[in-house]
Structure 1
Amino acid sequence: MASSQTPIVDRETAEQDFQRFCTAMHLTRRLERKRRDQDTQENLEEARDIFVETIEIGRLVVTEKGEAQFKPESLPDKTITFRLPTGATLMAADQRKEGHSIAKMYAMLADMTGEHPSLFAKLPQYDLDVVQAIALLFFG
């Protein structure tokens, strides 16, 4: 969390919201797996920290249905809702050229959110970090 951003949600509530998100999105068992390499584990822990910190500063909300709603700092009037990925989400990546991993990721994000892939391409890095953290929780 950037030092200039004061938490508006306490850490305990943010942690509970993260757990609610994981439960609703069926991520709990996947994230608790013990057999994974050190790098993957560290990346997932960093993604979790970004998720929780973004809740704390009020830019990420977990809805009643357990979906993550992200309000990019760079687009104050925009809310991006992340829904449970489906087979169509994975198929969206197949429609991109081999080796175009970023385009594949944006296609998958577009399917999960109902947004156009260009939205993600236009986000500045500080907002993209949050989006990538959410994607990593699902696909990392």
Structure 2
Amino acid sequence: MNLPFVTRSHYEEMVGELRRQLAERERELYRLKDLIFKEHFGVQLHDTIAAETVQVKPQENLTPEEEAAERLEAERAADRQRLASIRRTKPSQLGTAMADMLRKDMVRRANAARPAAVVSPAQEIFNQAKQEALR
């Protein structure tokens, strides 16, 4: 039986190409897993989607309500990312982290539902006198 003559450089080139293809398939698998978990559970396992969808928004003049909504969404995204990180690195602490996130969300919702406090005229006079005394 005649075997083909293969040089070391040819062998290394072929192995390198196979490793590159394998790494590419692994990245695609991680991205697909992240898409599935993002759709069903709202978290990512490998943070591949965030790297693809980062977009720079031009600065706009936002109303205070829009700024608050944007800040709230950013906080929620950071919480989800933190949960995904804890799930990967310290799964035993995931329950307490989720409870903390839900507690924080509950406090946010309670504060948002509460109307702004109305200051009585007597309280305004007291606050002005207090500020003048501190000057």
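Read-outs throughout are calculated quantities, based only on the coordinates presented, and are distinct from any laboratory measurement. This structure is a prediction, so every number in the text was calculated from the model and none was measured. Cβ atoms are built from the backbone, for glycine too; each structure is taken alone.
Worth pointing out:
- Which of 1, 2 yields -17500 [helix-only ellipticity at 222 nm (-39500 (n - 2.57) for each DSSP H run of 4 or more, over all residues; to 500), calculated]: 1
- At a computed 15 (relative contact order in percent (Cα under 8 Å, 6 or more apart)), which of 1, 2: 2
- Comparing mean count of other Cβ atoms within 10 Å over residues 10-17 across structures 1, 2, the highest value is found for 1.
- Parent structure of the calculated result 1.31, given that Rg/Rh (Cα atoms, Kirkwood Rh) is the read-out and 1, 2 the choices: 2
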